[in-house]
Every structure is written in structure tokens, then in C-alpha cells.
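Peer 1: Below: a set of structures, written as C-alpha cells.
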Structure I
Amino acid sequence: MNIIENIEKEQIAKLTDGKNIPEFKAGDTLKVHTKVKEGDRERIQIYEGICIARKNDGLNSSFTVRKISFGEGVERVFPLYSPNVAKIEVIRIGKVRRAKLYFLRALRGRSARIADDLSAQTKAKNAE
């Protein structure tokens, strides 16, 4: 293991200290609690949508969340280990066969739905 990997592991451990990052993948519905600074005040804003991509790259890991806001598709990329991401909640576990769900960008309405993975949800409940 080289020096850079050791430094990255230390930084990840420091950034995740006291933070619980759940297991999630593309197709899951997430609630991402982000810290928003307005002037001298800071508040938490919730961004809820479907995770369409996840990039696992050590300290540079990120995930993309897509939602429909006022009839328009909105995507946002969140760094996984950012101090501005306060909390990540998994609302639904989706059953998908791909790692990147970019095809959802072209779909609208009912065809853009993702089926629930009931077997994974029962496993998650049993693990709790």
C-alpha cells in the first residue's frame, strides 16, 4: 500500500467520524440532508430523489441523485465524504440490473418507475 492510499484512508476516517453512511446503490430512493449557508445562518435542506449513478473512487467518491421538480428533471452530484452532506437516508431500495441509470433521463411518468426490491428490504429489516 502506498503513501497516498494511507493518507486517503486517514482522511476518510476523519470525515466519517460520527457520520453514518448507509449502503446504497443506483436505483435506490434517497433523502440527502445538505447544509446550506445563507449569509451568517446555516440550515439543513433535504434533496429527495433516485440515485442514478455512484462513483466509488476513495476520497473522490460521489453519487448522482435525480428528481423531478415542477415537471423538470433536476440532477445533483454529491461528494460522498463532503462535510456539507449532513446525512443520507435510504427511503426505498430499487431493483435494477445496471450500475448507471442514465436512461431514466429520457423516460417520463410511469415508464420512469423503478420496481421495489422486496427481498433486499426484508434483509435490511432483519439486519436492524
Structure II
Amino acid sequence: MKWKQLSVFLENKPGALSEPCRLLAKAGVNIQTFSLADTREFGILRLVVDDSERARRLLQRNGFAVKVTKVVVLETPDRPGGLAAILDALEGTGISVKYAYGFTVKPGDKGVLVFCFDDPDGAGALLKKKGMRVI
């Protein structure tokens, strides 16, 4: 499955995160995972949602700058070395990780990792071929 992530640019001020989240909630768009990064002047809210195109249109209509990026979502065992195995599979391929974020629901179960690669299609195909669980 191809995943699309929305990067929403926010002012770095109190309450800025609430507005896009409320808009999505009112529209019935489910946020599946997110990451928030900041600089002195602005923040970047990265979202994976259940309907990326609808969310993009809604946010843009409400004045938000939104960028859509293809990402690779992987499931990995929640154990020492899970992330290292993914990175080892990419070793020597020339594919770079731009950024990543992840979570586990229950410790010791499975983790879900979201990767932004410079070549998402190539990375996804390679990781599948090497036995990784690409969602």
C-alpha cells in the first residue's frame, strides 16, 4: 500500500496545533500517527491519516500550507535490533533516510515505523524483498 504523509506548516505559537486537528476531527478524518517538529519560528506537523487527499484539500481551503510526501510504513518486532535490521537491509544501496518516526502499542509486541526515504518506491520494494513487513 502506498502511504501519503501530509506536512502541515504551523506558526510556532500556543494553540497552533489545535486548529488543524479540530478541522480534521470535525470532518471525520482519522489521524493514524503524527510527528511534530519545531524551529524558532514555525513547526512542521507530519500526519498520516485515513484519507490524505480529503485532509489535504480541507487544510488548504482553511489557509494551511500542506505538502504531500510518499512514505514507507513498516511493522517490526518491538525488540532490541528491530530498527537496526531495517537499516542494515538498506546498507550499501544508496537509499537515504530523510527522517522517521514510530510507535509501539504494547511493549514487546510490534512497532510501526514511518520512514521518509529519498527513494520511497525503491526502499519499499527492497525492504519487502529482504523480508521486512511493509504495510
Structure III
Amino acid sequence: MVSDMSGCSGNQAVAVSMRELSLGLVRPKELVWVLAKEAKVGIINGLVLGLLLGSIAYLWKGNPWLGFVVGGALAANTLVSVTLGGMLPLTLKRLKLDPALVSSPLLTTVTDMCGFFFVLSFATAVLPKLGGM
């Protein structure tokens, strides 16, 4: 769930960045501007989606720590995926690679790895409090 929802947000950022790049609305040298714009979107999406999923997990199992683990992991992973998704096409274009070929598979791989990392790291941090669910 965490990797999938974050991946969808990140792929949307890839699509927007590719559109802006192909229409000439943004250039590869404007990477910092795109990073700031996508980070804002990632924070908002991450908080909203994380609170939603965390609340559902809490209501399902009655453990607020489980809500923290899945909600926090989704929020963090969404921030990573949206930021990376916005920057990848510009970075690849700057490296003279075709962003349409590489952006989504690379984003999906990184998002999946980060999603599992965040879930397992957050769960490890609060493991004693997750027991007895």
C-alpha cells in the first residue's frame, strides 16, 4: 500500500515534469525550482495521505503506533517519490538521456525500496509498542 500509493504520486510528478519539459515551460537547469515546487506538493500529499492511511490502520487494529508506522511511512515515501519524480526527467534530459524511457522504471524502483525501508525502519523503532495487536 505504501509503495503503491507513493508510486502513483511520483508517476504523476513525472508526467507533469515531462509535459512541462516538452512544452518548454521548464528547462533542465531549473532543477532547484522544480525541487522546491515538488517538495511542497509532496509534503501536502504525504501529510494528507499519511493521515488518512494512518487513521484507517489505527481504527482497524486500535493501535496508534501502527497508524504512525504506516501513515508516517506513506508520508515520507510520498515526499521522496514526488520530489524524485519531478526532478528525474530534467536530470535525465540534462545528461542527454531520454527521460521518457527511464523516468518511470527508475522512480518505481526507488519508491518501492524506500517504501519498504520506511515501513520496516518505523516499525523497528516502535516494535515494543506494536506487540499484542
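Peer 1: With helix-only ellipticity at 222 nm (-39500 (n - 2.57) for each DSSP H run of 4 or more, over all residues; to 500) derived from the coordinates and found to be -5500, which of I, II, III does the value describe?
Peer 2: Going through each structure in turn, the value belongs to I.
Peer 1: Looking at distance in nm of label points 7 Å out along Cα→Cβ at positions 83 and 115, point out which structure of I, II, III has the largest value.
Peer 2: Ranking I, II, III on distance in nm of label points 7 Å out along Cα→Cβ at positions 83 and 115, first place is I.
Peer 1: Quick check for you: by mean count of other Cβ atoms within 10 Å over residues 3-10, which of I, II, III is greatest?
Peer 2: When mean count of other Cβ atoms within 10 Å over residues 3-10 is calculated for I, II, III, structure III comes out on top.
Readers should treat all values here as calculations from the given coordinates under stated rules, not as data from a laboratory. Keep in mind it's a predicted model, so treat the numbers as computed, not measured. Cβ atoms are built from the backbone, for glycine too; each structure is taken alone.
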